[in-house]
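What follows is a set of structures for review.
Throughout, read-outs are computed from the coordinates displayed, never taken from laboratory work. The model shown is predicted, which means the values in this text are computed figures rather than measured ones. Cβ atoms are built from the backbone, for glycine too; each structure is taken alone.
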Structure I
Amino acid sequence: MNRRDFLKTAIASAAATQVTSLVAQEAPKLNKVSSLSNGPQVARRTLRNTDISVPLLGYGMMRLPTNGDKIDYEKAEALVRRALEAGINYFDTAYFYHKGQSEKFCGDILPKFPRDSYYLTSKMPVGLCKTEADVERIFNEQLERCKADYFDFYLFHNMNANVWKTATKLHVWDFLQKKKAEGKVRKIGFSFHDKFETLKKIADAYPWDFAQIQLNILDWELYHSREQYEILTERNIPVVIMEPLRGGALATLSQDANDILKKANPNLTTAAWAFRFVASLPNVLTILSGMSKMEHLEENIKTFSEFKPLTDDERKVLDEAVQAYRKAGAIPCTGCRYCMPCPAGVEISTIFGLYNQFKLNHNKWQFKNGYNGIPDDARVDSCVECESCLKKCPQQLQIPTLLKKVEEEVKQN
């Protein structure tokens, strides 16, 4: 079966709401249900061979609302509470998110709700570890930050070929198996950013409970997400999705792309199209979205509580819109800021964000004015091409080259 036939078969299965051996479209058991349940509830799927029911929409705690450089607790707590009301009870945090504030926020807010009403997920920052003692120290620190006795889901964070070597050297799997036996971890997975050849090696190494990959309408082809999804599905590993909107960039697309989608269905938002594409894949367990505004959360609740898989005709429309978007020439940066801080002080993600906005709205004044608003020593010409950013970028972007591209655009406008 070729890849295109594979996708067609997979989505057809979801459309028929057939139960696969990996996840079920509708969960027969809700072993963790929010005590705040109120109003429309998002669709749920069940982790293979378990009674663990997970919301199809999960909450990514990487882009919480902020006040300055601090998490805005009042706004963020309101979002968490509203999410729980709609059955969104899978919360995904990590050691580095919000410079360490995300796990602390989870520890300050989530214990206000019954522990059996939500799933807590975090990740081991393997790349930060030098010794096996570091692994245990950081794990214990994470439990303390989150004020939790255990993690429902726990991942090896940001696996690539080099980090995987470190994980193997430090026996991280054995450590987590021990924690699983102690009841401090329930399910073990890994998040992945590398070539799909490396994914095969990692996926075959251990009996993983799940894996987390970047997948969206653009990266299905651009980032080889299709191959990654297939590799995991063929190995019966359920998939958690990150960056379904590429840091929000796919919520707007270009004018031409938006026009194509609006013509096909004026009642659907661009974000809803993008989410439905991902959710139509039957081996997707949950889709993480970093919802920083209440209107975004409400829109997503509507999409996932009324979820319908894409039809064949809709997939054709969406493909046409994606091709139109790619012609706009935006840089595929998610704004994750893993490349920061830049040793030379360049505001990489800010510069790329301005450039991408310009490519979508063609507002020369806004682009030029925004770029000039960046401090002189943080602009492109401060880049010394040390290539430190290349080692950190999950998207494997050629950042120094792309910065020069932005600089040329600034000069021309």
Structure II
Amino acid sequence: MTSTIALPQNRTIHRRILNNGITVLVIENPSADIIAARLFLKAGTRWESREKSGLSHLLSAVLTKGTERLSSLDIAERVESIGASLGTDAASDYFLLSLKTVSSDFADMLSLAAELMRSPTFPEAEVELEQRLTLQAIRSQQEQPFTVAFDQLRQAMYGQHPYALSGLGTEETVSQLTRQDLQEYYETHFRPDNLVISIAGRITPDEAVALVEESFGDWSAGSKQRPILNFPAITGQSNGTSPTEHRVTTPQETQQSIVMLGYLAPSLQADGAMTDYVALKLLNTYLGNGLSSRLFVELREKRGLAYEVSAFYPTRLNTSHFVTYMGTAPVNTAIALDGLKTEIDRLQTTPLTSEELQTAKNKLLGQYALGKQTNSQLAQIFGWYETLELGVEFDTRFQEEVAAVTAETAQSAALRCFGTAYISLLGPASLIGE
């Protein structure tokens, strides 16, 4: 099945589904002699059991360490000898292999990517090495106040859901992972009908599809069925009608306190969630994006409370989170929390002015446009949309929805979503309520 989708800025995306189920997206962009590709699998930490948390990350670290034909050194030399880049990553909602190279070397690099995806060997020595490195990274994170505060906030929000844990896993789970665990995870999720390949650069759609067919066309899905996900309920979801508060604390004698105020927020897949999703993206930009944001101006510049202050609202397949946070002097912990609460309350009681609303729209849409300038960015964002099952048309829809947000719809979204508050505090025991 082949389709062509016209998008703003004179871009056209060609979408084709191969006979074995691989979805191929091609954005022809001849302006530079570079081709970037993103290979997305519908995998990632969302598909891990709690007992095997960190499995996706470990597999991403080991995937490039050996195939049936190539050693880790062979793979590194093939990439570095031509000045290309190749890497892997495991996110909450997907697994990713990324590559970028000059046009003349793209066929060879795509062939290498196929070999990595289709015949990794997970050498025991490499598994053990990456396991040790991951454990070191986990211990390092435990010494970072922001990470500790965010970990406890996430666990309070999500309970037994996979989103509760760091993508690295825990010391307990990672230390018990085995090569067999990696092999089983690989056999479950690495299959052509679970793969999206997004390509952008100096290449025609027909050329790109022919190269994918050459490297991946004879890959079959096999007989193993992917599991049906059955997530634990996220019980703290609020409808905005009965505000409650959950507080978690970590006493620590630090030079600054970390104050986080968060709320569970809509995913893109929830029924009727698009309006709230877009409105919250806009409010996130207004509150915490940059030196002109509301939180920065009011709490840092005017009141001098914050060493750092911001907000974030990631896109997730399941329930997401809207979080404001601040690093502040320990003596200001209570005042800082009240300041964050005041700004969230203001969104519910006071509509944005027309100037505030338009400024936030301009900033959000401007940054969105700047995030689609390079071939790597184009391959990433459209492959991501396809993997999240939004379709590449979401690019146009998102911009139209942002432009359509009114002060009233933004306020309504705040009223619906900012009900049950989750508070995470890290700092001296006497100042965080311990």
### Query
Comparing percent of Cα pairs over 38 Å apart across I, II, which is largest?
II
### Query
Taking FRET efficiency 1/(1 + (r/R0)^6) of positions 149 and 317 (r between Cβ atoms, R0 = 25 Å, to 0.05) from the coordinates of each of I, II, which one would give 0.50?
II
### Query
Taking distance in nm of label points 7 Å out along Cα→Cβ at positions 45 and 381 from the coordinates of each of I, II, which one would give 2.5?
II
#### Entry: Read-out relative contact order in percent (Cα under 8 Å, 6 or more apart), computed value 15, structure in I, II
I
